[in-house]
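Alright, structures below, take your time with them.
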Structure 1
Amino acid sequence: MGLEELVIEGKSLDINTIQKILPHRYPFLLVDRILESGGNKIVGIKNVTINEPFFQGHFPGHPIMPGVLIIEAMAQVGGVGALSMSVNRGKLAYFLTIDNARFRKPVVPGDVLRMEVDLLKSKMGMVKTHGVAKVDNEVVAEADMMFAFINPDEIK
């Protein structure tokens with residue numbers, strides 16, 4: 001079973017549908033909408049507001065979205081695509097690797113974070129992706145990520 005089985009092909013998804021696919025919930029659900037999906041690419045957005053709990057400590061008086069959460073947001077967008085594949089439905093995605101992570105510009109309250117994730121390869125219960133995060137069409141971060149898909153019943 002491969003990437004060609006993306007069952008959300010060509011669809012945009014609202015938050016209610018996203019929550020049927022991803023196990024994440026507040027305050028760790030970091031994707032608000034899927035705008036596009038198709039051709040092994042999925043695009044989602046996160047509306048960054050001052051109400052995010054991480055802004056209380058990162059940094060008081062100078063709020064910046066932590067880079068690790070930008071990576072996580074990209075991973076969640078990729079996860080919507082990968083968890084929509086018939087072979088991965090109902091499973092959990094575990095990070096295996098994060099490579100070539102680059103942070104170009106800070107993300108601040110009021111930004112709309114657009115995450116474009118390419119699902120590159122699916123093999124033996126793993127998916128390799130490349131994500132690019134943008135604000136106002138400028139790249140703010142990017143990374144290569146790999147995930148393993150685990151049946152929750154098998155977790156000890």
Structure 2
Amino acid sequence: MNNHHRPTQISAEFKAELEKDLEHLRNDVRPAIAERLKSAREGGDITDNAAFEQAKEDLARLMGRVAEIEQTLREATVIHHNGNGKPRKVEIGTIVSVSRDDGRDCTYKIVESLEASPSDGKISDRSPIGHALVGHKRGDKVSVDAPARTVSYTILDIQFIH
């Protein structure tokens with residue numbers, strides 16, 4: 001079986017968010033947990049110290065999150081666009097304007113699942129809508145099976161995420 005997976009592609013904006021999160025975790029959260037560990041340790045018998053155990057768990061969770069962010073930053077590539085032209089088709093790193101069959105217009109940023117945030121209009125290329133849109137061009141109509149009904153979208157415009 002082919003074990004190759006495509007490299008994770010992230011926007012420059014998301015990379016900056018990850019770097020900011022990492023700095024906050026290292027410079028603010030970690031020292032606060034270390035201080036809680038120290039005071040819990042000084043609080044006497046650590047074999048039955050709930051505060052010490054909680055601080056240890058929080059530290060383990062923090063270290064896991066730090067490792068996760070570091071790995072993403074190490075392995076992900078930032079999406080770069082050649083020139084200022086418009087993309088011909090929907091792909092990761094594009095902003096898609098669509099008209100729904102109910103008359104509503106929507107705009108979605110197509111991103112990796114790691115970066116997805118539907119409430120911010122960032123949808124994964126693997127989500128039902130994202131998956132249906134990827135590979136299509138302006139003017140194409142695509143249908144997405146939603147829980148209540150099938151929704152049709154007409155692609156109005158495609159731009160690169162800057």
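Bear in mind these aren't lab numbers, they're just calculated from the coordinates by the rules spelled out. Since we're looking at a predicted model, the values are computed, not measured. Cβ atoms are built from the backbone, for glycine too; each structure is taken alone.
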*Looking at structures 1, 2, which one was FRET efficiency 1/(1 + (r/R0)^6) of positions 88 and 136 (r between Cβ atoms, R0 = 35 Å, to 0.05) calculated from, given that it came out as 1.00?*
2
*Have a look at 1, 2 and say which one yields 0.35 for FRET efficiency 1/(1 + (r/R0)^6) of positions 24 and 128 (r between Cβ atoms, R0 = 30 Å, to 0.05), as calculated.*
2
*Winner on mean count of other Cβ atoms within 10 Å over residues 56-63 once structures 1, 2 are ranked, highest first*: 2
*Among the shown structures 1, 2, from which was the value -5000 of helix-only ellipticity at 222 nm (-39500 (n - 2.57) for each DSSP H run of 4 or more, over all residues; to 500) calculated?*
1
*Entry that produces 48, 36, 31 once Cα extents along the principal axes in Å is calculated, selected from 1, 2*: 1
*For which of 1, 2 does distance in nm of label points 7 Å out along Cα→Cβ at positions 120 and 144, calculated from the coordinates, equal 1.8?*
2
